[in-house]
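These notes open a run of structures that come right after.
Rule-based calculations on the coordinates, nothing more; no lab input. This is a predicted model, so every value here is computed, not measured. Cβ atoms are built from the backbone, for glycine too; each structure is taken alone.
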Structure I
Amino acid sequence: MRIAHISDIHWGLGYPGPTPHARFDDICRVMDWTADRIIAEGVQLVLVAGDMFRKADVSLDKASREIRAAASWLRKLTAAGI
């Protein structure tokens, strides 16, 4: 069984960068690449060991963009049968 072990994704807004959302966009691009690689490598199980979001206080009214990004990433893996 092939397992991908991922941690410290830290989806979130407010990181320093050239624009207010630059780091968030970087994280989304890297996670999209990661999902593609997981799928291409035939991984059967993905373990996210912690810190999926930047802050522990993740609620729809405060972090809807981050939640949508994480859900989209998980849907991509699910659609691939992972």
Structure II
Amino acid sequence: MEGSQNTIRRDINELVKSGTIKKVYGGVSDNLNLLVPFNERKITSRTTKTLIAKTASEFINDGDIIFIDSSTTTVNMVNF
């Protein structure tokens, strides 16, 4: 990427004004809040997530010790 420091500063300031990015120590960061709440993600593709969880649970035997993270797919494994 090429451009003078002044041009880059002006471009960054315009992006900050538009709300696209924010200035942070040492640079810039996007200003988007992309985190969707867990309960909303849980209902997205519910059938597929349930099928994945059921299939994965078939690989677990009585007495196995496993770790299940808190994802919206693996949380369905508890039902099987």
Structure III
Amino acid sequence: MALKYLITGATGNLGGQVLRYFTENVRLSEFAAASSKASNRSVFEDRGIAFRHVDFNDVESLETGLRDVENLLFMPPKKRE
């Protein structure tokens, strides 16, 4: 089954705001939150929000995390120095 929306950066400021909008206005079955840290899974799942691990530096997590996603809401990670 396809996932209509995937929100990256959902633990960040902008991604968190987008996620809040979605939880208030979109059915939970239509979206998931994504984070580069698999340890964040419970942060979302404890609230009934589906979770996908997506690390843009890890090809395997990209392949599995983005599978069957129709729309990606990309919040870029903070620039690492």
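Data for the structure
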read-out	value
Source structure (of I, II, III) for helix-only ellipticity at 222 nm (-39500 (n - 2.57) for each DSSP H run of 4 or more, over all residues; to 500), computed value -12000	II
FRET efficiency 1/(1 + (r/R0)^6) of positions 12 and 68 (r between Cβ atoms, R0 = 25 Å, to 0.05) - highest-scoring structure of I, II, III	I
Test item: relative contact order in percent (Cα under 8 Å, 6 or more apart) calculated as 43, pick one of I, II, III	I
Percent of Cα pairs over 21 Å apart - structure with the largest value, from I, II, III	II
